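Peer 1: The data blocks that follow each hold one structure.
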Structure I
Amino acid sequence: MSVDNVYELAGGILLLAGSFLVLIAAVAVVRFPDLFARLHAAAKPQVLGLALLMGGVALIVRDPRIGWTLILVVAFQLLTAPISAHMAGRGGYRTGKVDRSALVVDELADDIEAAELRDETGPTGA
C-alpha cells in the first residue's frame, strides 16, 4: 500500500465522519424542541463536521493552494458560527420565541430591565 493510498483512505474516512456529523446536526435541528437546543445542534457538530470534511478534501487533493483555502473556510466558520448562534438566540429571546420558564438562569432579563430603566430615567440617571 503506497502513501497516496493511505492519504486517500484517511481522506475518505474524514469525509464520511464529517458527512455523518453534518447529517446528525441537520436531524437535530429538526427534532430538538426549543430554539436554544436547535442553535446548539446547528453550531457545534456542524462546525466539527465541516472541519472534518475540509480535512478530508485536503488529504485527497494535496494541493497547497487548495489547502490554504480550506483552512480559511474552517477559520471563518469557527469565527462566525458562535456569533451567529448567539445573535439568533438573542433575537429569539427578545421576540418571545423562547420559553423563559424553562430557563435555569436568565441573566438577559436582568440586563433588559436595567436598560429599560436607564432609558426611562435618561442618560444622567436623574
Structure II
Amino acid sequence: MAKRDDEQLAQAWQELMSRYHRVSCVLDSTLQTQHGISASEFAVLERLADAQPEHAMKMNDLGEHAHLSQSALSRLVARLEADGLVERAMCTEDRRCVYAGLTPYGLAVYEAARPTHREVLRAAQQPV
C-alpha cells in the first residue's frame, strides 16, 4: 500500500510541476510581448507595489519573497533599475542595508501588466 501511495504522490507532484511550468512559460511570453518584462520581474514589481510605505522594501526582505538567489535577485533588480522601474537606496540607519523601491514609471508598468498577469492566471484555471 505504501508503494502505491508513493507513486500517487510522485504523479501528483509531476502534474503540479507540469502545470506550473506551462503557466510560467505563458506568463513569461505574454508579459514580455505585451509589457517588456519577464514573469520574475513582474513578481518583484508586484512585491514592491504591495510594500508599505512608499512601495519599497529591504533587498533582504524582497529576496525572501522573490524565490530567487541573492545574486539572481541583485541582477534582476539591476536590470529593473537600468530600465527606470526600480531605484535602490542605502538605509540611513544601517549602511549594510539596501532598499529597492518602485519609481513612478515602475508602478505604471506594474499597473499596466497586472491585468495581463491575472488574465493568464484566469485562463490557466480553465479545464484543459
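Every number here is computed from the coordinates shown, using simple stated rules; none is lab data. No experiment lies behind these values; they were computed from the predicted model shown. Cβ atoms are built from the backbone, for glycine too; each structure is taken alone.
Peer 1: Taking distance in nm of label points 7 Å out along Cα→Cβ at positions 22 and 118 as the criterion, which structure among I, II has the greatest value? Could the numbers behind the result be given before it?
Peer 2: On the way: I: 4.2; II: 2.4.
Going through I, II one by one, distance in nm of label points 7 Å out along Cα→Cβ at positions 22 and 118 peaks for structure I.
Peer 1: Here mean count of other Cβ atoms within 10 Å over residues 62-69 has been calculated and equals 15.6, so which of I, II was it run on?
Peer 2: Values: I: 11.9; II: 15.6.
The value was obtained from structure II.
Peer 1: Tell me which structure, out of I, II, gives 2.7 once distance in nm of label points 7 Å out along Cα→Cβ at positions 30 and 54 is calculated. Mind dumping the intermediate values first?
Peer 2: On the way: I: 2.7; II: 3.4.
Corresponding structure: I.
Peer 1: If mean projected area of the Cα convex hull in nm² computes to 10.5, which of I, II did it come from?
Peer 2: Working: I: 11.4; II: 10.5.
It must be structure II, since only it matches.
Peer 1: Could you tell me which structure in I, II was used to calculate helix-only ellipticity at 222 nm (-39500 (n - 2.57) for each DSSP H run of 4 or more, over all residues; to 500) as -23500?
Peer 2: Working: I: -29000; II: -23500.
Answer by label: II.
Peer 1: Of structures I, II, which gives 10.0 when mean count of other Cβ atoms within 10 Å over residues 6-13 is computed from the coordinates? Provide the component values of the computation, followed by the final result.
Peer 2: Details: I: 14.2; II: 10.0.
Going through each structure in turn, the value belongs to II.
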